[in-house]
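These are the structures in question, set out in turn.
None of the figures in this text is laboratory data; all of them are computed from the coordinates on show. Here the structure is a predicted model, which is why all the values come from computation and not from measurement. Cβ atoms are built from the backbone, for glycine too; each structure is taken alone.
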Structure P
Amino acid sequence: MSIPSMKVAFTKTAAGALVAALGLFFSCSVSDSTSSNNTEKIDRHALVTRHNVTLTTPDTLASLSVGNGMFAYTVDVSGLQSFPEYYENGIALGTQSQWGWHARPNVENFTLKDVYRYDTTATGKVIAFPVQHKGTGRKVDATEFLRTNPHRLHLGVIGLVLLKENGQQALVHELQNVNQQLNLWTGKIESKYEVEGVPVTVELYSHQDQDQISAKVTSPLIAQNRIKVFFKFPYGANCHVCPGYNWDEPEKHTTALSVSESGANQVQLKRQLDTTVYYTNVQWDKNGKFTEKERHHYELVPAASEKSIEFSVLFNARPGKKIADYKATQSNSESNWKRFWTEGAAVDFSGSTDPRAHELERRVVLSQYLTKIQTSGDVPPQETGLTMNSWYGKPHLEMHWWHGAHFALWDRIELLENSLPWYNKVMDKARETAKLQGFEGIRWQKMSDHQGNESPSNVAPYLIWQQPHFIYFTELVYRQKPTKETLDKYKERVFETANFMASFATYNPIDKKYHLASPVIPAQELFPARETNDPPYELAYWHYALSVAQDWRKRLGLPADKKWQDVIDNLAPLAVKDGLYLPSATHPQAYTNDFYRRDHPVVLGAFGLLPNTHGIDTTIMMNTYNEIQNKWQWQTTWGWDYPMIAMSAARLNAPEKAVDALFQDAQKNTYLPNGHNYQDKRLRLYLPGNGGVLTAVAMMAAGWDGAPNRHAPGFPADGTWKVRWEGLHKMP
């Protein structure tokens, strides 16, 4: 697992574009282009398949996945999950779903009240926040339990027993002549290798309409009784970042085997882990025997008379769903992936002379595949998707923008809308939080489980930049579906979000401005909650989202909300010192102290992720951009920072800088052979980086509201980039 060897070195293009001080103001119209300046139609099949992933050696950071957005299954070089321990410290071999969660029994009846800390606002209001506690006692025990439960569940490891002639099981490094390929066009992983010179071929698909894999294993080893399929089922793992399985407590869960009523060659396994119950159905063709080897461990042994075996495994929260055989799953995968690649948007950089173009195209194509299978389900995803657990498998709602906004820009609005009903399901809990803290409307969760329950944290409860996301998402929907039906569908959540935002803003009678006042932690999370006021990105986002919510009222024929408008008209401006936008109004020393030149440089997001609705001076923002580029501690950043910087450069009319930002020389801007965005030894994949690349490239290619009137305005116009695109939507 050597990261430096996986980096690709690129020569930067000459920098030096002059910046025009443009005041790009948001338009209330919903003009949204899906056309293209291209005269030559993109060959979608050629574009996608030239980035098929091929591996010729075991690589723990290059494991491959199949899935459908609700479910994903990740495999090693054998084509299944034969060597999970070997891959634990790389891209782990997960079998995860949106619905598969587990919690240990809450015998102490812990609630968030057990971890409350009370903070006083600038107006004297006392607010309860669920925080982490250290030391001993009930508060500490409650912190541990509520952070780790519920956790996302690994549904089961399915792999091959590959026996050598001497009867010993082959190890991963003993597989010879490896050739494994992910075919992006069909969703197929085909793995070929030899065991002591005997060939093995594994062909794998995931069903796109139910949580199922199907595989075909072909090998002379079958006739020699040297190959079996194993199924192992773990207990839930309440670890921070890990594969999600726990083999140490077999007595705490049960696996019950029953023969399916559907007929021969099919069994059902009922799994129970405390209050969690789910079902695993296994179906196979031809002759074969399914037996229990030991507790939670089963084997499917193909008959020696066969040359191959086809089998399917369906995971479901409830029994009774019909399992599809291998051929049906293959057909389902092929047709659905072809539709995905042909009906969504596409960007083609072939013909570019910039040496980085092919790599950017690779990242774009693989990121489309990964976000489809990992982050397009009905619950906002965790940062590692459905591959392995991070933060116990829990979603972080401030990251939902990075996971979901790109779907709208790439003409796949339905994949964004999949997760929006979840906000309705958790709205009552968000409303309770706002009411508890003395605010109106709904205060959306941050680190949540699938049911909307908050987790104790010293950072999460104080963050606010997730609050406007729902308004941003629904405006993206409206730009593509400008109907009363869209407005009626989402208006309650839009208006209640705006009500919270307006009530959260604190009026100062001295300067007659509304402020985003402490306790608050900005997206650059290093600033203390009790000492931070008016973070710039959040101020700009407040202005934008409240303005959009006001537009929604007008579209519905409703009068403008007076409180919202008062906040919009009198919101504090971004703080400036020495010609630079400060990351916090209460930290004027930020650019003279190394301590503050780290984490997310999110001041650039105020005019990168967002249009200029809040009077941003582009000259000051350009000065800030240059200050950050020259002095930031890049090793402390995260994968989505680089696309954010690129979007800021694009809006500042500096396209060369925008491309350079996408290739910033930093470890956390590394994209592995499988397309995953590597962060560090702890967090080996990070899907917000993939979503960020897609958002930035769509914006740079199709433009944004108020963009220069030229083709691909975010890319250099010097002829080094040939940008062809189809179906993209303009960014707000």
Structure Q
Amino acid sequence: MSIKIARTAGFCYGVKRAVDEVYRRVESGETIGVLGELIHNENVISDMENRGVIFYDTIDDAKKDRTLIIRTHGVKKEIIDKAEEMGIEYVNLTCPFVSKIHKIVNEHHQKGYKIIIVGDKNHPEVIGINGWCEDDAYITYDPNAEISAEFAKKDICVVAQTTINKELFVKIVQNIKNTCKSVVVFDTICNATKDRQSEAAALSAESDVMFVVGGRKSSNTAKLFEIAKANCPEAFFIETSADIPAGVQYKNKKIGITAGASTPGCIIEEVFTTMDEKMTNEESFAELFAQSESKTLHNGDIVDATVVEIRNNEVIVDLGGFKYNGQLAADQLSDDPYAKVTDLVKPGEEIKVYVVGVNDAEGKVVLSRKKLVAMESWNNMKEAFENKEILDGKIIKAVKGGVIALVNQTQVFVPARHAALRFVQDLDTLLNTEVRLKLIDMDERKKRFVGSVRAVLEEERKVVEDAFWSAAEVGKEYTGAVKSLTSFGAFVDLGGVDGLVHISELSWSKIKHPSEIVKEGDVVTVYIKDLNAETKKISLGYKKAEDNPWVIAKAKYNEGDVVKAKVVRIMPFGAFCELMPNVDGLVHISQIADRRIGKPEDVLTIGEEVEAKITAIDWDAKKISLSIRALIAPPVEEKKEEAVEEVAPVVEDVEDAPVDIEKYIAENPADEEVAEEAAPAEEVAEEAADAE
């Protein structure tokens, strides 16, 4: 006779986690109340009751003086909400695989999907899942059940009870797809359940007698028994060794033992021990397990590992003689979300890893490298905090109230007001940027640090400012980048210190906005026009004197020159004509024609090109007087008397001109600046005399 125990027999991760946590709290003196049966195993429940644990039938029975434990099967959302309303402290020990189903169901229900749960409607896990979609799910456990035709018009979301048979799930899903067109399917059968069922099928097929150990209420144990019975006629469903049937012949037979996810190892050992007495070649339970397990791993161990394989989202490592290979998720290599796995480790590389969890039932060893690195770097970070050192880091995440910076593989919280010199509205813009920071606070109990980028930037800016002000002087030239634009000018970074170029200093022409000349990021050459060390204000110049159109005009034009100009503005007292961009001359109304005219537009039109003589220039006042009349030759046959007679009205016009201009200014104050450009009456009189 030989005995073989399924490798996956016994507690799954979720059950072990829950049972261990309850016992840990009981041993620490905490009073515990559990809502419903923690797991489906009477022996475990009975032992907990003997240790003072109370099991509530409903949430209304819960007491505030006891910590409430939420069972592994999970509960409805309304029960969680009610516990919070009642002010009861609770610990949610729902299996992580079940919690994942709650999230899927809730999200899709909110989006309008009809939820279909493949499972036993009376099972507490299914009841809990249904509670996360307002008890509106369609629940089926029959592969031949007819799906209502009304579902064909809806979006369908299908999930599975974690412990149901895989083949049954596939059949029901196919039936649903045959009826409904829009179906999303989530295979939420627990991996441990799949592995346990597969191994039960294989073990029962090669065994003469099969024992399936577990509680009668356990759904997953019942599924194992169905599988075993189909392959091995002599299959027995037992809760403890006391249920092993008498009268069964075991001699020279192969005995197989498996157990449900809620079956403690001690009960499996009792079953084995009972069968062991019938063995001719005795081997202890421990020795049997030792055939497949050479070493024992514990949570918190630090071990050496060799990288075997690199996948998209995980790294497989050889733990050197342990029962299983280890799984190192990509996000457990580093806190840097932008780092590539292939840049962090290479096949064949030897690394140290931290054991996060060991799940014999699933054959998994979950590892972390970043946790080990964080532990090792804690002392270094603590020393940096005490010495107020400046550290290099990278922003990896935006969170409520700030950002997370990765510094020496340790996450440091940086409040929003410490993330930059000025307030940053959208913190996502800082992601993946390299920063330098100081640690400004430390919580040794929680192993957390708070950092400040602003503190470093302010110190650096102070050094730069001091250097700038010690050397700054009016007229000194700088090259800097345009930092920002406003309606009144452009701010230029002079190397850590900002100066303002007023809009009037950007161009010799009139502009409406600085963006017509420069844009943010442009590198420009400026000079200091004025500065105030007390107020820290710096006025900058940008336009150059040699580009002044009046400077260019001075080198180009002289009194007496005959020029071509374009009429650009017409006023009651004359017309302004453009000699070159931003340089205009005035043709007084008396100098437009060789006769008296009522108004300038009777002779000239805007845009018209005319020929005129420069009669006077005042470079300081930026005024040029022009005369068209001076270029008009009088008729040869005219007598001198007639010429003299013609001068009279012209002079009268000239004498009236000052009055007319003053009157115009009084009536049109908004045009005073334009009117002032007109040549004085005395100058016009002289020009008129010269023309005659």
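For structures P, Q, which has the highest computed value of relative contact order in percent (Cα under 8 Å, 6 or more apart)?
P
Figure out for me which of the structures P, Q the number 159, 68, 52 belongs to, where Cα extents along the principal axes in Å was derived from the coordinates.
The read-out comes from structure Q.
Mean count of other Cβ atoms within 10 Å over residues 160-167 was computed and gave 23.5; which structure, P, Q, did it come from?
Q
Using distance in nm of label points 7 Å out along Cα→Cβ at positions 104 and 608 for the comparison, can you identify which of P, Q gives the largest number?
Max of distance in nm of label points 7 Å out along Cα→Cβ at positions 104 and 608: Q.
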